[in-house]
Structure 1
Amino acid sequence: MYPDDNDSSGYRGAVIGVDIGSTFSKAVLLSHGVILSWAIIPSVGSYQAVADEVVSQTLARVGMPVEAITSVIATGYGAAGVS
């Protein structure tokens, strides 16, 4: 995060990428090309639940609310099963 780029949530331009794999799922949080946080968890249960959990863990590491995310991209084996 750049201090002069804050919006009301304290972040701007934050994006998250999610890879829902058949074995593990990963997420990475970026702002202005800088990695702010990431998480890797096993892909067990529904792909939607796994996606929600990996995003939640990624955001929790930096205390960012989900409302601060401006864009989300999902890829991988289970990507079609999440919204």
Structure 2
Amino acid sequence: MEREIEDWSRAGVAVTLCLSREDVPPGRRGVVAGYVQDVARAYAREGGRRPKMIFAAGVKDMIDALRALATELGAEESDFRTNY
């Protein structure tokens, strides 16, 4: 998976892995601690723009919360991809 993420990053995709329970490895870029919906909300506030495309994998409650946040931030339902 790490190589795929590196390939996406080289292609200009902003990839952020959110770890809600594990510690972030020291010096690891693109990995943050926290719940994905909180991280996404903070990124949206900082950047002031709507998400272009969201890919998410996780438990149903997290996906539901992220889907609601994506809608709140102006993302189209068709721009949200998930494992549910």
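Rule-based calculations on the coordinates, nothing more; no lab input. This is a predicted model, so every value here is computed, not measured. Cβ atoms are built from the backbone, for glycine too; each structure is taken alone.
Things to note:
- Structure from which 22 was derived, relative contact order in percent (Cα under 8 Å, 6 or more apart), options 1, 2: 2
- Given 12.8, 35 for Rg and Dmax of the Cα atoms in Å, calculated: source structure among 1, 2: 2
- Of the structures 1, 2, the one that 13.2 was derived from, the read-out being mean count of other Cβ atoms within 10 Å over residues 14-21: 2
- Origin of the derived value -5500 (helix-only ellipticity at 222 nm (-39500 (n - 2.57) for each DSSP H run of 4 or more, over all residues; to 500); candidates 1, 2): 1
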